Structure I
Amino acid sequence: MDLLAQVLVNGMLLGGLYAVMALGLALVWGVLNIVNLAHGAFIMLGGYVSWYLYTYAGIDPFMGLPLTAVVMFAVGYGVQRGVLNLIVRAPMFNTLLVTFGIEVVLTYLAQLAFSTDFRAINPSSAGNSIALGTVVLPVSRLLAFGIAIVLTVGMWLFLLRTRLGRAIRATAQNLVAARLYGVEPRRLYATTFGIGIALAGAAGGLYGTVSQINPYIGAALTAKSFAISIIGGLDNPLGVIVGGLFLGILESLTALYIGSTFSDVASFGVLVLVLIVRPNGLLGKAA
């Protein structure tokens, strides 16, 4: 029973990180209609930015997350204006090809800059833990979970309460109506993509505190983010939280009872089931 409780807690902490990883993908997909195959590469790049700030500037990875997010926003804004702006609302196949190309380029550049060695970010809290009865909570994972939830809920409130957030939602729901109300789509697309990549960068910084990063982790992180976005629902940031927590707990339980080799099998098996039973996601609105 104690082992089960520990596994459930570990799964929940992992799920919070999964949620913020997927949030940027869901935002870009929902507003720009772009399935960003480079999403995981941007998460990887954010991890390297955080690692660089920690290693060479001595900035704690948690305290440095805002700076990582700002750097990644600038990267995302530039990529959208320079490349993706040419294929906005283009057929899905075109966007898949272009974003796959971006993923390949980012992976190659990361390999040139950082080599293929695994890098880890070890914050001052690494090794510290909090005991709640028989359940042990690693402080670094707890901090990553808390920040991930704050980012996800903050994004939900931003979309709901701010003028820019409402413009983003309006553009996603009805582009023609948004234009009639004075929304300039091209600039909004770049801002939205920048926000999505900033979230990916922050997720990368958090990921680096609980796991190791190298240039080739991007594809796996993209697949994971895709699964979470579909399971939770693209039109609801809170659904992404649910999807992330669900997947984190499912993977932990699968590793406990079947084996860690089958964790991804279980995740994508549930994805297929959700697509069959509820295509709009657990908290997505019915079409």
Structure II
Amino acid sequence: MQTRLVPLTDMAVLMTESWVDQTRRPFITAEGAYVPVREGFPSTHMLPSRRRSGRGYQKLGDVVIFHGAYPTLDEVNDVKTLEKPRGIFWISGHEGVTREPHILRIEGSGGEVTHRESGIIYRLDIEQVMFSQGNREEKTRISKMIHPGETVADMFAGIGYFSLGMARAGARVHAMEINPVSFKYLEQNTTLNGLTGKIRADNGDCRNLLSGVYDRIHMGHFEAVTFLDQALRHVHKETILHVHMLGDRSDEIKNILHDSSLDANITVHKVKKAGPRTWHLVADVVIE
């Protein structure tokens, strides 16, 4: 693991720098903090990769979030010692098409946080909108597929989870979001990342906002398959659709394509485990 050795007194300020790998935790010693460095930035020390044992959690900005079962007192105290967060929260799930979190504040304060990931700034209120760090590799995968100048529809844009990366890669993104709170942060994050000329954001039901044809359509919602017939009205030959789903629903996708008189090549990718026997998957659907 590539790191920089920094004084403990400087950690609070330095942890917001763009070179810090937010997915790894600093290694604290008497001589200072070995802070993990993102790929492409200079480092001062190489440490063996370390994997912390115990309960997993998300760190967004300066708050910590647990998912799954409600955390034990020992698990809460563990993250308090390691992270010294402003607030600690538990999310039991998300509700409806607007993906509002069912969230409980365990202790501390919440509200707005600023989170940095892969060079992109995300501002959000963790008590009102969702954020999944487990999608980080998928965001990178999609962004690497972008061809400069291509037109993209992001049908469930949220606060800009995928829109920001695609726009930064050179796409012209039509970002649609039905949740007004998420939409507010989508607009803010577009400005924060200097992408106002590359993202056109619309607040409302994406089925009513799609217009024209797109080179790529991103459908980042677990019920995306139920919106596919609408999306297929806005494709051309070689349009690529990225259809998120819980479990493999390829047969449903094939049936919808057949009903729309379209042929396509379908490739399914794993994103992350979403349950004991359930995977978050993405089907790349290339219109032929």
Structure III
Amino acid sequence: MKHISLLILLCLALGVQAQTKRAKKKVSYGKGTLFGYWGYNRSVYTKSNLHVVGQGYDFTLKNAKASDNPSHKFREYVDLTNITVPQFNARIGYYFKNHYALSFGYDHMKYIFNDRNNVLLDGTINPGVDTIWSGTYDNVPVTTDRNHFHYENSNGLNYLHFELTRSDMLYRTKNSKFAITTNLGVGAGGILSFNDFAFAQKKDMVTISLSGYALSAHASVRFEFFNHVFLQAEGTSGFMHQTRVRVRPNDLNAYVSQKFGYAMGHITAGFFVYLKPTNNCDDCPKW
């Protein structure tokens, strides 16, 4: 009887141990986790000095203001044929180490030079080039009119960049069906511009160029559901240097350059795929 009791206790102990191993919880930021997301953004920009160069002119519009251009049509956010029309964010990444992920993202912003912009005009416009501005200017106050001068990246101020992120768990329910994770990251990459430009009685649309580079910092809170899907609220701030934005499709010497800071907020929805099976570590995930 004594031996039977010991055998029962041993079986129970082994069963509990097996259950513990089977119940090991997934962690979204464990090594081997693949993730991706899609969402939409709003952005704001600091003032900048817009340097404009072309045939017969070389001038700067100082202290220029710009705004984003969010879509106001609900169907463009839900219709799969139009989801790239609004200002969107897309990203795919991989946790190469517990807590640390490397990802590649596409932040599609819109940059619109404000109409009725009160700026300082500095530079030279040769006589006969433009009907309104002509001659040499030395920080002369002017108010722009979009029918005369306009600049925008409405089809895309596109920030294509890599990001290094650290993730930490803030909260998780006992059954692991819901968790809150914080993320901090830094990014760097290039700017792909789709530019519209109007000046000197000529308007050109959608001139494409790899126009510069950007640096950014990111902070977000991720709300995770059932270990596989999430909603994320993120704030981004950064610096953009557009060294050469092409503004005329048939003139390589016509360009705009500028530097500015920006801040962006975006909401995204995403997924996790667990590629690495569980081993003896405490937080390695398993599909």
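We did not get these values from a lab; they are worked out from the coordinates using the rules stated. The structure presented is a predicted model; accordingly, all values stated were derived computationally and were not measured.
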Which of I, II, III leads on relative contact order in percent (Cα under 8 Å, 6 or more apart), largest value: I
Computing P(r) over Cα pairs in 5 Å bins from 0, in percent, for residues 114-161 alone gives 4, 15, 27, 28, 16, 7, 2, 0 for which of I, II, III? II
By the measure percent of Cα pairs over 17 Å apart, for residues 122-193 alone, tell me the structure among I, II, III with the highest figure. III
helix-only ellipticity at 222 nm (-39500 (n - 2.57) for each DSSP H run of 4 or more, over all residues; to 500), calculated, reads -5500; among I, II, III the input was structure II
